[in-house]
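Each structure below appears as structure tokens.
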Structure I
Amino acid sequence: MESLILTHGAGSNRNAPILVAIANTFGEAGIHVLRYDLPFRQERPQGPPRPGDAERDREGLRSQIHKLRETKPGSLWIGGHSYGGRQASMLAAETPGLVDGLLLLSYPLHPPKKPEQMRTAHFGKLQTRALFVHGSRDPFGSFEEFEQALALIPAPTRMLEISGAGHELGRDHTGLAVRILADLRSFNSAGDAKYERDS
């Protein structure tokens, strides 16, 4: 990985502590990180996305990918926290080969207490390798639910399990960023293993 575009959750923005920590840690390792406010957040400084925002948010992310490729032609990953990561994964599924990998932080597998509303319809079309980072106390999906869901993805996947963390992935974001970087490097060098867990 030479570049990474990271987006934010539904209630946050590009300055979310976890995104800043990853950008700083990855930057020190020589990886260019762009923290990106999705179009809904550029339009409204507060509040969640509206039902009609998702497609426009993906197009905004697509535009950023094309802009970055003009100046950074190497390996490019995209991802983000919760809603942002979901939109990144949907964009990758829509356009195979658009990016080289996905970093998905607290992917919202389903709404809290609504496991019947799985957000996995695009998983079967996902040809992009993906590293998921998820807390054991996250109400948006359990590790067991993820194991079943990630089996739907034909590309290589890995789950980095964060014990005791909720949807915000704990408080030690700098320490977590170091773990993510190490895990991502290991994942990249592991070849094409279908599904792995790392706790």
Structure II
Amino acid sequence: MKRSKGFRYYSLKDINPVIRILVFSDILVVGAAAMLSPIFAIFIKDYIQGGNEAVAGIAVAIYLISKSVLQIPAAAVIDKIKGEKDDFSMMTLFTLLMSLVPLLYLVIKTPAQLYGVQLLLGLFTAMTFPSFMAIFTRHIDKTREGTEWGVYFTLVDLSSAALAAIGGYIAYSIGFPQLIVYVVALSVIGSIVLFPIRRYMYKR
């Protein structure tokens, strides 16, 4: 009985609709990003003029630093605005913008352009993450907080692992530009999946 109930959690059947939608969306959005991770350094070496290990390291650092520094100001803005619909608007808008950023990898040529794209990606991610977490926290089922966070991370991580392997195979077999198309398409679908959450927003 316990094992069956646990399986129902992983199938998202015993989780409220908002959490279910958020988990499914991130399976697609985070999973799409994972498709790029195995070949990001290879992309920099092959497609960026003067691209090397140092450029790859700086590019990743710029993304992580911009995301980390800007998350707290973004979260402060969210907390100051009453109601939950602003969280929804920020989450969906910036998730969609974040999903489209990889298209820029198809047109950039220099390290400076790459760093600009990484800064933009960090900005959009920073605007998305706090609003996503705020909505998730408000709607998580009481007394099931640990279980539902566990389900979220398990499903997102397993999906990301599978898609990372698929992304590496796609890049090897048909090329990086085609992989970008798949990444953007999957991520945009994950963004669109968020739209039905609006009907569950609190009216405050």
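Throughout, read-outs are computed from the coordinates displayed, never taken from laboratory work. Fair warning: this is a prediction, and the values are worked out from it, not measured in the lab. Cβ atoms are built from the backbone, for glycine too; each structure is taken alone.
The value 22, 16, 11 for semi-axes √(5λ) of the Cα gyration tensor in Å, for residues 20-99 alone was derived from one model only; which of I, II is it?
I
Given 19 as the derived value for relative contact order in percent (Cα under 8 Å, 6 or more apart), which of the supplied structures I, II does it correspond to?
I
Which structure, out of I, II, was FRET efficiency 1/(1 + (r/R0)^6) of positions 44 and 188 (r between Cβ atoms, R0 = 25 Å, to 0.05) derived from, given a value of 0.10?
Label of the source structure: I.
For structures I, II, which has the highest computed value of FRET efficiency 1/(1 + (r/R0)^6) of positions 148 and 172 (r between Cβ atoms, R0 = 35 Å, to 0.05)?
Result for FRET efficiency 1/(1 + (r/R0)^6) of positions 148 and 172 (r between Cβ atoms, R0 = 35 Å, to 0.05) over I, II: largest is I.
As an exercise: helix-only ellipticity at 222 nm (-39500 (n - 2.57) for each DSSP H run of 4 or more, over all residues; to 500), calculated from one structure in I, II, equals -26000. Which structure is it?
For helix-only ellipticity at 222 nm (-39500 (n - 2.57) for each DSSP H run of 4 or more, over all residues; to 500), the value -26000 is produced by structure II.
Work out which structure the value -0.66, -0.97, -1.27 belongs to, where log10 I(q)/I(0) by the Debye sum over Cα atoms at q = 0.12, 0.15, 0.18 Å⁻¹ was derived from one of I, II.
II
Identify which of structures I, II gives the largest calculated value of distance in nm of label points 7 Å out along Cα→Cβ at positions 92 and 180.
Max of distance in nm of label points 7 Å out along Cα→Cβ at positions 92 and 180: II.
With FRET efficiency 1/(1 + (r/R0)^6) of positions 52 and 140 (r between Cβ atoms, R0 = 25 Å, to 0.05) computed per structure, which member of I, II shows the largest figure?
Looking at the calculated values, the largest one is I.
One of I, II was used to calculate distance in nm of label points 7 Å out along Cα→Cβ at positions 36 and 116, giving 1.6; which?
Derived from II, not from the others.
Starting from the value 2.1: which structure in I, II was distance in nm of label points 7 Å out along Cα→Cβ at positions 60 and 124 calculated from?
Of the structures listed, the value fits II.
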